[in-house]
1. Taking FRET efficiency 1/(1 + (r/R0)^6) of positions 154 and 186 (r between Cβ atoms, R0 = 30 Å, to 0.05) as the criterion, which structure among P, Q has the greatest value?
2. Suppose you compute helix-only ellipticity at 222 nm (-39500 (n - 2.57) for each DSSP H run of 4 or more, over all residues; to 500) for every structure in P, Q: which one lands on -9000?
3. Assign the value 1.30, calculated as Cα Rg over 2.2 N^0.38 Å, for residues 18-65 alone, to the correct structure from P, Q.
4. Where is distance in nm of label points 7 Å out along Cα→Cβ at positions 90 and 106 largest, in which of P, Q?
5. If you work out distance in nm of label points 7 Å out along Cα→Cβ at positions 34 and 114 for P, Q, which one comes out largest?
6. For the read-out log10 I(q)/I(0) by the Debye sum over Cα atoms at q = 0.14, 0.15, 0.16 Å⁻¹, a value of -0.89, -1.02, -1.16 was computed from one structure; give its label from P, Q.
Structure P
Amino acid sequence: MPALEAAALFFDVDGTLLEIKPEPDAVFCDDDLRALLARLLMRCQGAVALVSGRRLDDVDRIFSPLKLTTVGLHGAEMRDVGGAERRADPRNMDHARQAVRGFVAAHDGLMLEDKGATLAVHYRRRPELGAMTLAFLLRFGPGDDLAVQEGKFVVELKPARYDKGAAIAALMGSPPFKDRRPVFFGDDLTDETGFAVVNGLGGLSVRIGDPEARTQARFVLSDCASLRAMLWRRLREALP
């Protein structure tokens, strides 16, 4: 990993910085993680960003009072280092919303997370419905300008032009990220585009989780706790 003074750090949230919970609303940032991010932000001179499938407002709820540079909804929402925000129009999902709601209502155990500009169907309570859920959402395709994103016990319908890799590339084009070496930490299929972009930029890609899983990440850490321990260690090593 490059020296923190020369690094641009990008973090997925669920499964990377914080353990995945059965209910998305149950996830919150503890004081140790909040302090860690604040220290990294200072050491990296602001070049720290969260890159999540959650909405910006949801990320802010979790990490309050911290308000970092944030990519939300896989890139459909973004807040830059200066605080300027852009958000995809949720009406772009209207033609799919009713059909997806009907599908979820017809299958007990599925949960719809309507994020406005994306629709996520969680099947953690009914893993056997995963293939059916994927097949249903694949009915919406490029002709609708939509894409299907698989994740851990979730399938998400999102605008086709957005993904985490493109969002990271966009942030790397401007200060304070520009001319730094990117490092991206993620844990899921949704993070693979980010790993690919960071690899192409000569950075470091780190997957959290099973070391045997197929991934484009070049390095692996076993769990969220291992990531935190490594980052705290790097901060201590950087002390004068």
Structure Q
Amino acid sequence: MKNDLFSLGPLTIHSYGLMIALGFLLCVVMGMYRAKKLGLNAEAILDIALLGIAAGFAGAKLLYVAVEFPAFLQNPARVLGSEGFVVYGGIIAGVCSAIVYCHVKKLVFLDYFDLAAPSIALAQGFGRIGCFLAGCCYGRETELWFGVVFPPNPFAPAGVKLLPTQLFSSAGDFVLASVLLWFAKRARHRGDVGALYMLLYGVGRFVLEFFRWDERGSVGALSTSQAISLVIVAGAFLLFWRNRTRAEARV
């Protein structure tokens, strides 16, 4: 649980950033490898990934600002300059950027969504390890044996045993990536792999939110991420229905 790993002159290498970079690299490598096997454009995967990472960071920060808007009004520089991000904002912005790219390049978005879904889950798994090392996205106080006590840091309260929800999320993301790779060989309709990613990630995130203890904003009785999860899950069912309907119409 150490965010500052080492320094190279004025540059400090953070474990959070290192895990994000590692996840991104593996995401691209897996995506390009599978693209070649499936007869898709491997170079497009790199373009989508680079565009997605830029849009993703912007979207994750914008949603964080929205969640922390009162604090943003009081001190914009602190909120904009902090390491705070909301993953859902990054996912939504990244997907939107991929849709635009595929439209411009005249590629079928669902083909690349299906291809990228396992890689996205893999990258998220490494990102959550980074969250654990940085001390953000922490869980509720616990007396269970697997609780974690964080050292003094800007995020998690120190000296209190907390649920390591970051590692729960990371393990779930790695399992999700494996399930999607398995399902990709058996999916009957274009877009079903992407829809399954939306469904399983949305359900998992909704449940995990009950064990989080950091401030994440709220929509009524739900956290902001839980409200978004419900929309994502509904979108998954809608996409499954659309995929089947279009496939039946072509028969």
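Bear in mind these aren't lab numbers, they're just calculated from the coordinates by the rules spelled out. All figures in this text were calculated on a predicted structure; none of them were measured in a lab. Cβ atoms are built from the backbone, for glycine too; each structure is taken alone.
1. On the way: P: 1.00; Q: 0.10.
The maximum falls on structure P.
2. Computing helix-only ellipticity at 222 nm (-39500 (n - 2.57) for each DSSP H run of 4 or more, over all residues; to 500) on every structure in P, Q gives -9000 only for P.
3. Details: P: 1.20; Q: 1.30.
Among P, Q, the structure yielding 1.30 for Cα Rg over 2.2 N^0.38 Å, for residues 18-65 alone is Q.
4. Working: P: 2.5; Q: 3.4.
Evaluating distance in nm of label points 7 Å out along Cα→Cβ at positions 90 and 106 on every structure, the highest lands on Q.
5. When distance in nm of label points 7 Å out along Cα→Cβ at positions 34 and 114 is calculated for P, Q, structure P comes out on top.
6. Numbers: P: -0.89, -1.02, -1.16; Q: -0.99, -1.12, -1.26.
For log10 I(q)/I(0) by the Debye sum over Cα atoms at q = 0.14, 0.15, 0.16 Å⁻¹, the value -0.89, -1.02, -1.16 is produced by structure P.
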